[in-house]
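Okay, got some structures for you below.
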Structure I
Amino acid sequence: MQKLIYFIEHHTILFLVWLSFLILLLFNFIQNKINKMHVISKHSAITLMNRRHAIVIDLRNPEDYSNGHIINSLNLNFDHIKTKILDKKNSSKKTLILVCENGKLSKKIFKKINKILQSKNFKIYILEDGINGWKLDNLPLIK
């Protein structure tokens, strides 16, 4: 314990930087647990598409979507998710995979629609690294 106090006294800035990173890491972990955010790998996404017939929602703009997208994906923005997915009566496809360029937009949209979707028994996943990661793994895209 004395060594820790000595370290803090003589390396205050370094300790504060370390403490800041620890707090940010804990905050991110807690936030993900509260929101039940599931970020999945590309291979897990393929499994969900093949076995659970997951609906892939591509959140990118229409131009980027037309330049290459995952097969059978839907190009929807936030407003259209509600009308195209949520308003369907008795939809048998209750697994959604959100896809964007790099995963950041998917996380933002997830936070907005999570409670609504989960109340209707949807399972929502986010594709890790988005389309950029998909391309890096040389997985197929269609135009």
Structure II
Amino acid sequence: MRNKKTQQKPVAPVLSVVSADETTAKLEWTLPSGSALTDGYYYRLKNLTNGQVFDIQYPDSTYIDTTLAGGQRFEYQVQAVNHVGESEWSNTVRVTISPVESATSYRIVAQNNTTQQEVFNSVVNDTFSPVTSLGPGTLYDTLAMRKT
């Protein structure tokens, strides 16, 4: 007679922050031990700050959240889910995203969509700066970039 194993409710993973920058955080969690049956396994990662929930299929054990904004703190938890049920939520990890340094000047470029002709290109230092040379009823591609 064969020795049958039955799947058990998963154990809560341990969550950690691998890295973070101005708009992203890379998170990682522990996988189940070698003896655990992993059929139907997936992970539910929750951003406690904004309520977003991400489902990640086993055996992936990392997630990069690209929805973050500078100057804020985010908190996360993860849980494992299988056919039997859900684990407890993991430990809470915190990610603080540093504010993005403000620029002192910007280059603004406007290009006519039809003719592809550049109609405005200027470096501005003011909070408000008018963009000139635009005509009514014409579509333009515009680009504003931080001048370094």
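No value in this document is a laboratory result; all are computed from the given coordinates. What you are looking at is a predicted structure, and each value in this text was computed from that prediction instead of being measured. Cβ atoms are built from the backbone, for glycine too; each structure is taken alone.
Details
- In this comparison of I, II, the computed figure 63, 35, 27 for Cα extents along the principal axes in Å is attributed to I.
- For P(r) over Cα pairs in 5 Å bins from 0, in percent, for residues 6-45 alone computed as 5, 21, 14, 14, 14, 11, 9, 8, 4, 2, the structure of I, II it came from: I
- Of the structures I, II, the one that 1.00 was derived from, the read-out being FRET efficiency 1/(1 + (r/R0)^6) of positions 14 and 78 (r between Cβ atoms, R0 = 25 Å, to 0.05): II
- When P(r) over Cα pairs in 5 Å bins from 0, in percent, for residues 30-109 alone is computed across structures I, II, the figure 3, 13, 24, 25, 23, 10, 2, 0 traces back to I.
- In this comparison of I, II, the computed figure -15500 for helix-only ellipticity at 222 nm (-39500 (n - 2.57) for each DSSP H run of 4 or more, over all residues; to 500) is attributed to I.
- The greatest value of distance in nm of label points 7 Å out along Cα→Cβ at positions 38 and 134 among structures I, II is that of II.
- Which entry (I, II) yields the derived value 22 for relative contact order in percent (Cα under 8 Å, 6 or more apart): II
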